[in-house]
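Just so it is clear, none of the values below were taken in a lab; they were calculated from the coordinates. Since we're looking at a predicted model, the values are computed, not measured. Cβ atoms are built from the backbone, for glycine too; each structure is taken alone.
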Structure I
């Protein structure tokens, strides 16, 4: 049986309003932009293609990722919230895509080994693969192509969490080794914590 074609969609379109005047994705942590951590992990996971969805300050996001092998999907409707970015990313996927790993660009502690675990689980169960650590579910989630229409039907700022509840019997929990699946950067204090940790 042919190996399923798994892409990655990195959502990087938001305004990061809780960060004040700064764009959190463009902040530097240990000499590397926040967005570059999630994108690098996606590239190292083996997912292909890796599609970055831009919106707010799109040109600056593209510039800091210029040396990475990614495709870019611009979400002109990024003001409509996360769901619009998710839709833009899914529409940019190749037609033969079997699954998509949906990553949030503001989760720089994501580990490529944990993404690889999700991809490995998906090969045997082409459904919904969710990372779990200490009994808690985190992000990113790997979705089979069967669920793309449902994902595209989401509206507003809501992510895909309601769909994991709707299709709970289809969810495969995949144990991972790092707490990065829980950690995002939303506020200046989050950024300070991250810098101190790194």
Structure II
């Protein structure tokens, strides 16, 4: 018998043995895992700590390669467990709070990149958030495109002093009953916005 034949014979015997004793092996593995639970936890924690960067790279690569599969799985799981969030509200909030606190630097970096790559859109969201607090008329009418058009009409410059604009001003302030319609929105610089405040009419600035 040649060396290759001997190896093939041994592999076949091992495979046949494992198949014949599958249940015994499974039971032994479960019993060993229960008896050595603490050692396994310590080993796993140590391995995870020593291979943090390696695990991070693997997860990022896996998510990038299986993005569509992950999205479908998440949608399917949410559809099959509609009441999960209500039933586990406290634990979900605790997990979200923990993730929020543990990834502060990543969140700040992500927010910074998003602001830099989408300045017009970020300006619109900030403007909309302020307006929603006041529940101003026309809040459902304004869109990013309509707000961008108002800025382009004034050349992205302050309508009072012609300096580069930094914010969107309500000509008739929200505090005085101003609306969210485009005719009441104009770009304004920081200094003029501070001086104008809630004055109305705006010529009194």
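Worth a mention:
- Per distance in nm of label points 7 Å out along Cα→Cβ at positions 118 and 190, the highest-valued of structures I, II: II
- Structure (I, II) behind the derived value 12 of relative contact order in percent (Cα under 8 Å, 6 or more apart): II
- helix-only ellipticity at 222 nm (-39500 (n - 2.57) for each DSSP H run of 4 or more, over all residues; to 500) derived as -9000 - corresponding label from I, II: I
- When mean count of other Cβ atoms within 10 Å over residues 30-37 is computed for each of I, II, the largest belongs to: I
- Of the structures I, II, the one that 2.2 was derived from, the read-out being distance in nm of label points 7 Å out along Cα→Cβ at positions 14 and 174: I
- Comparing mean count of other Cβ atoms within 10 Å over residues 54-61 across structures I, II, the highest value is found for I.
- Between structures I, II, the calculation of mean count of other Cβ atoms within 10 Å over residues 38-45 yields its largest number for I.
- If semi-axes √(5λ) of the Cα gyration tensor in Å is computed and equals 63, 21, 18, the structure in I, II: II
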